[in-house]
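Every read-out reported here was derived from the displayed coordinates using simple, explicitly stated rules and does not represent laboratory data. Just so we're clear, the structure is a prediction, and the values are computed from it rather than from any experiment. Cβ atoms are built from the backbone, for glycine too; each structure is taken alone.
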Structure P
Amino acid sequence: MNGWAWAALVLFLGWAVIAFGVRAAMQRRRTGDAGFRGISGRPGSASWWAGVLFVLSLVGGAVAPVAALVGLDSIFGLETTPVQWAGLLVAVAGIAATLVAQSTMGSSWRVGVDASERTDLVTSGLFAHVRNPVFTAMVVTAAGLALMVPNVVAVLTWLTLIAAVQLQVRIVEEPYLSRLHGPDYVAYTARAGRFVPGVGRNGVGGRA
């Protein structure tokens, strides 16, 4: 188990450094702005909880493999080599998709939302099929890491990330993009799914 826990920890830390640290450095070099907007909303609001839960999920991503290293047992009998190999493949795919989606965003990449800021509406690449491919890829990555170290901390981290993403997208980002881009965003929501292709389109499985 220790080998898988170390692998999960290295993967998570490498992904976090590249997806946030390196990406922010590239953003600053390109635009003069690192792209971090922080937690939005007043404390206790849904948008505030979205940011807090997101931070907690990042902490949990590191804590889960560390907990496995110090002896926290797996749950549901998932600590088997086939499951862990599957988790590794899923995590690597999620990491790759995260980086591809971030690259497609170009100068529009942000962590958080500044309601007074105007950014371009990105609809190419993965965004042609899914409106939030970065978040989808992050959830996939977290699922893969949880399969590599299937303990209660990893599962709770994955669920926390899902909750954070749902709140961030539905409460913060979709209203912001709708105000900013108007009919163009509405048309985009009619053809691209929210998190997976074809699901969550405007008028198909719920309005954006």
Structure Q
Amino acid sequence: MSFAGLLFDFDGVLIESEYAGNAHLAETLTALGHPLSTEDAMAHFMGLSGDQFLDAIAAWIGRPVPEAFHAMRAAEDARVVAEGVPPVKGAAAFVGALAPDLPRAIVSSSSTRWIEAHLGHLGLRGSFAHIFSGREHVARGKPAPDIYLHAAQALGIDIANTLIIEDSPVGVTGAVASGGYVVGLCAGQHCAPDHGDKLRALGARHIVHGFDEIAALIG
């Protein structure tokens, strides 16, 4: 299949941050008196960011997010940014093998600071001239379709002819709503056996379990 460009989610697609991040979220809330498992953290909060993320946590715990939560999360984020996170298997090789003139962008709920730091750890910073954050570049983050439409416009490509690689239900929901061609990637450590079924039910056109399958899809 031929596409005008590629849009990549980041956490859980290029780096193995989803499971570790949600495990730390569960540990943090549990330590603050709100017991939560890693699996429930992923089910309720994966793919959210900014105010949407904090509002979801406040709704779940039934009160405003405590100040201690912010301090604990900031300390963990600083550690992870400094040390790096392993890539999702096959991700770096796939990106490195893309034709240099193929338009591509990162479309993530994370901050550009986070994305750029981890791309640097992976040696892929030069592979993406366009990085878009749902908390910085659009008024509405995922699951709204805004970030995908914004990225396609910036790249000068038709969203209907754009391949979007997503791994979370929140991301697939927004990507499908944008009108792009959505692939649900189930390659990260956070993907349970039924993860693909969930993404397919939300409208993902293909479910893949590795970047080799995406490479075959785009030829």
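The table below gives the values:
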| quantity | calculated |
| --- | --- |
| Highest-scoring label, criterion being Kirkwood radius over Cα pairs in Å, for residues 12-83 alone, among P, Q | P |
| For 12.6 (mean count of other Cβ atoms within 10 Å over residues 60-67, calculated) the corresponding structure among P, Q | Q |
| helix-only ellipticity at 222 nm (-39500 (n - 2.57) for each DSSP H run of 4 or more, over all residues; to 500) from the coordinates reads -14000; which among P, Q | Q |
| Winner on percent of Cα pairs over 17 Å apart, for residues 44-115 alone once structures P, Q are ranked, highest first | P |
| Which entry (P, Q) yields the derived value 17.5, 54 for Rg and Dmax of the Cα atoms in Å | P |
| FRET efficiency 1/(1 + (r/R0)^6) of positions 92 and 140 (r between Cβ atoms, R0 = 25 Å, to 0.05) - structure with the largest value, from P, Q | P |
| Distance in nm of label points 7 Å out along Cα→Cβ at positions 36 and 188 - structure with the largest value, from P, Q | P |
